[in-house]
Structure I
Amino acid sequence: MTTDLRLIGSLDAATRDRVTAALGHLDFPVGQMRTGEALVRSYLHRAPDRSWALFQGDEAVGVFAVVPYLELPGTYQTSTYLTLAARGTGLNSSLKRAVVLASRAESLPLYSSIHHANARSLAATRKLFVSVEPTIVFERVAGRVAWRFELSVQRTQLAAGPVDSYIVALLGTAMRQPALQAA
């Protein structure tokens, strides 16, 4: 099924409410966010021009963003949160692969930061690469221990897998522009 990326800031209030309701209570906090509503608000504040709601047909299936990585000034991190129904479908891998390719094309330093106990996300990120070893770090801003992957370096070879050239181009265009941050 085709996934449609829609800028969260362009959604009307009712559609945004559908997205946050679909996400509900997050099983692993994203930064300090524990609900879909808090996560969407955070995305809108930190990266309104690089935060998307994910839809398959009319169904909201998650959110995706490229946000400033507060632990390393001047860098970005990818953040994906999918509904239970969308997990295990390959959507996360497809998005991550696209953002890695776009960040490399645009020379944008990009990281993935995963809660230390989130084995599912850790395994999914490792599967994207032929071989990669993340670093365990304490993130002061988020107040957590996390696995950090450096995604934008060429020496970290992507494993074979599907690539959506439209999404790579969309993300590349977004990354090419100076990042906005809501006031």
Structure II
Amino acid sequence: MEGDTAPGFYFIEHGWIKIVTISTEGREQILYIWGPGDLFGGVTAFVDQPAPATAIALEATGLWLLPRHALHEHLLREPTFALRLIEFMAQRLSEMITLVSDLSLRSLTARLARRLLENAVDDVVQRQRWATQAEMSARLAAAPDVVNRALRALVEDGIIELSRQQIRIVDRQRLQVLAASER
């Protein structure tokens, strides 16, 4: 939980976790959504400070914990592992910088377009069981009705098609132009 001291790094064996910050009014900003094979808890694994965010399971989830002291000992013995962990942490930092940049400099439509392109496999974004409109809105830092309007506009413009379980990209090129724009 945000503000608590975490005991180390967590490895997700199965299930999905969202990492969020929550305002005093209860508004949620999703920082990451992680699934099987992902690690989290890196900040407090190295710095003796409270966790900056909260991890919430989106479904039944199995985790492994690598305690802080064991992680430190392993890093001292295994320089290759240490290098890989540094690369991993650098990638997470890069993702966070992109998120801050997107939230502060890009329009909702540009953020939505980018998210759809990042999550698409063969131009289809499959919705997870737990992926509600509220989750998508929190991830994009916008109200659900505003995200709904943006999705409907993309449908009306012939850029995407919506169904209950998926979003299909119909015009990838136009979606890429929107994702690259700042407005």
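What follows is calculated from the coordinates using simple rules that are stated; it is not laboratory data. For clarity, every value in this text was computed on a predicted model and none was experimentally measured. Cβ atoms are built from the backbone, for glycine too; each structure is taken alone.
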For the read-out helix-only ellipticity at 222 nm (-39500 (n - 2.57) for each DSSP H run of 4 or more, over all residues; to 500), a value of -14000 was computed from one structure; give its label from I, II. II
Taking FRET efficiency 1/(1 + (r/R0)^6) of positions 43 and 59 (r between Cβ atoms, R0 = 25 Å, to 0.05) as the criterion, which structure among I, II has the greatest value? I
Quick check: 1, 8, 18, 22, 23, 18, 8, 1, 0 is what I get for P(r) over Cα pairs in 5 Å bins from 0, in percent, calculated from one of I, II. Which structure matches? I
If you work out distance in nm of label points 7 Å out along Cα→Cβ at positions 19 and 163 for I, II, which one comes out largest? II
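Which of I, II yields 4.1 for distance in nm of label points 7 Å out along Cα→Cβ at positions 27 and 107, as computed?
Details: I: 4.1; II: 2.1.
Structure I accounts for this read-out.
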Of the structures labelled I, II, one was used to calculate volume of the Cα convex hull per residue in Å³, for residues 35-130 alone, giving 146. Name it. II
